[in-house]
Structure I
Amino acid sequence: MTVGQISGCPRVYGTGLIALDLVVSQDRPKGCLWAGGTCGNVLSILAFLGWEAFPVGRLRRDRAADYVRADLERRGVRLDFLHLEPASDTPVILQRIIRDASGVPFHTFSWRCPHCGGRFPRYSAVPQTAIRSVLAQVDEPRVFFLDRVSRGALALAEACVEQGAIVVFEPSGVGEVELFREALRVSHILKYSHERMRAHLESAELEIDEGGPLLEIETLGRGGLSYRCRLGGYTTTGWERVAAFRVNALRDTSGAGDWCTAGIVSRLASNGSVGLRSSSRSDVIEALAFGQALAAWNCGFEGARGGMDTMSREQLLVGLSRILQEKAVDQPTADPIPQEAVEVLHGICSRCLVQPQGEDS
């Protein structure tokens, strides 16, 4: 495989967190708006890399959803299944980018409006009854992605597997243990953050056994990642470690994991289950490196997908060749100017809508 190779136009379906991100930083105190959430980001990035991406959700057609739709459409994401019934308020996430005493940036997340303190809507899973309308329309999927477990998500995953797709599972928590175990059994690729998931897995006494995913990836932040696999063309005897790429102009690590996931999927999963199972050692290592290169590159921008507006896919792939060679990101970055959020927040937060602007909470 080569850096510039994108095979055909494979299809990915996914369900999970699709949200509106409000990103606030020292450079942008008024904030910026992007479509976000793990599922929203991964499918947007895959669309950017040449896939046909179908997120499955039940966003109410509220003002927050208008911004999510506009951003996803701009990325080429298909919105056929974004507004299933029963509708639910669009999740909104506030991300603050802060610098520590040494000037190193880090971020925090909040589900509260920065103006009035009211709670933003949280994630609501798509119920199994709503999934039925999607099942008949799923056509030639290569990948099904999920980041939250629910009966509806598992039904859609199983339907995609029957058509030869692989299931990519990227949990941020366990939730209902039995559903989580079912998700492990149906998944082909499992990817999770050591920082977020290790304690959850241990507290729920969950062990990933031989009946689980074919490829398991644990990200370690600055420590890189560890993986183990049992593919037809490559089986590890235990965990293998891959070092992280060096980022010399760090702006924001948010979304790095989503870029890593999308990069790995784009390299290993374009031919579905058959292609994944026949992957060789070099295929796996190249895919992991490609994902890490994308993640490192995006750390030079604010927001989970802040770098996407700065260049075309072709330009990015050319730049990644150098990153892959040098295992580092050195180039200076310049953020685009996205939609500023301050003017629209009062139309997104339900409490601000009924509370006069400027009134204390």
Structure II
Amino acid sequence: MGFDFFGTKRKKEKLFLVLDIGTEAVKALVCRKNNGSIIILGAVTQYFERYGVFNGKIFEVNVIKKSVLKAIKQVQSQGQNLKKLPVLLTLSPNILKARTSLQSFEQNDGLKTRISKTQEKAIFQQVLKKAQEEIYQRFSKESGILSKDIEMISLRILEMKINGYPVSRLQGYIGKDLEIRVLATFLLKYYLESIKRIFADLELKIFKIVHLAESLPSAFFNEEVNHKIGNSVFFDIGGEISQFFLVKRGNLEQTNEVRVGGKAFSQRISDALGIDEESARILKERYASKLLSREVRQRIREILSSEKRVWKQDLELKIGRISSSNIQLFGGASLLPEIQELLSGAKIIYPKDFKNIKDETKSLRNPQYIPCLLVCYYAP
């Protein structure tokens, strides 16, 4: 499986930095864009000194800043100068949110005249405004957070239909019934201000804040691999939160989060064995990588059985029973046998599956780096 999401036109080489600030760690990649390909020049993972950094409205600015600084220093020690590099940033899904909205629009004279460029622009403006209002109301209802406290990062159109038929644009078509699916990414204003303060103090310039829902279509739904995707579910199994992306006919239809991730499995091991969280995390990773003896693996399986049930219940509550035969997994906890058993038949996406990305560090072997690689699509 190979994913080609960059064009072939020759462009000037550009260096940029990718930062993935999760709930357990900061991942940093130094990359070079060269003739449509991405070369990874440096890669590090820096775990936070303590977990629970993104805990409700408690945003530990100093902890995040310290971890980002350590990650950057480690990359610089690999011989990379990061001064003034543009930063592509992605954040934990309990901070940076993505939601879709399907908007219906009816044209009174749609069967008589073709849609003009001016009409198309007006329709887009109206649809995006209504989608933002709907998503804000929906999120406010589920979270209790007021709309005035939310900052929209991006609004983009995913899919358009006229009288039920997919189209790439509205201009020039005749039709009465329009359906437009919109993707919105947003976060709390408080978190955005905190992030801006961190990066200002570190003298780093944010080029773009990217949600994985934005980059998934470009990375996976192109013509080369679309016939392999069809109706699919993508899962990013994170630290404290996992997120899923429902795809139908190659189009992103829904994205949401499940409040269970790899940290819950680490915590369960920590509690059962009486060891600290760091040791439990390392033991969990060795278990997932099949590096433990048969007896120890069996003991870990017994310990994690309760968390497996919780994960299943939360997943079915949000998404229902998974009927798709095409399930794609990535993220740090995607290697856990318990996750793969719950999502039977799932395929794990590895960094090597991106054929236009060359890893000069020879260190990107784990699916935990997939979010960083997806963010590379927005390279300046």
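All of the numbers you see were taken from the coordinates with simple rules; none came from a lab. Note that this is a predicted model, so its numbers are computed, not measured. Cβ atoms are built from the backbone, for glycine too; each structure is taken alone.
Taking 20.0 as the value of mean count of other Cβ atoms within 10 Å over residues 91-98 derived from one of the structures shown (I, II), identify that structure. Of the structures listed, the value fits I. Here relative contact order in percent (Cα under 8 Å, 6 or more apart) has been calculated and equals 17, so which of I, II was it run on? It traces back to I. Source structure of the calculated read-out (P(r) over Cα pairs in 20 Å bins from 0, in percent, 31, 60, 9, 0) within I, II: I. Structures I, II were shown, and Cα extents along the principal axes in Å, for residues 131-170 alone at 37, 18, 11 was computed from II.
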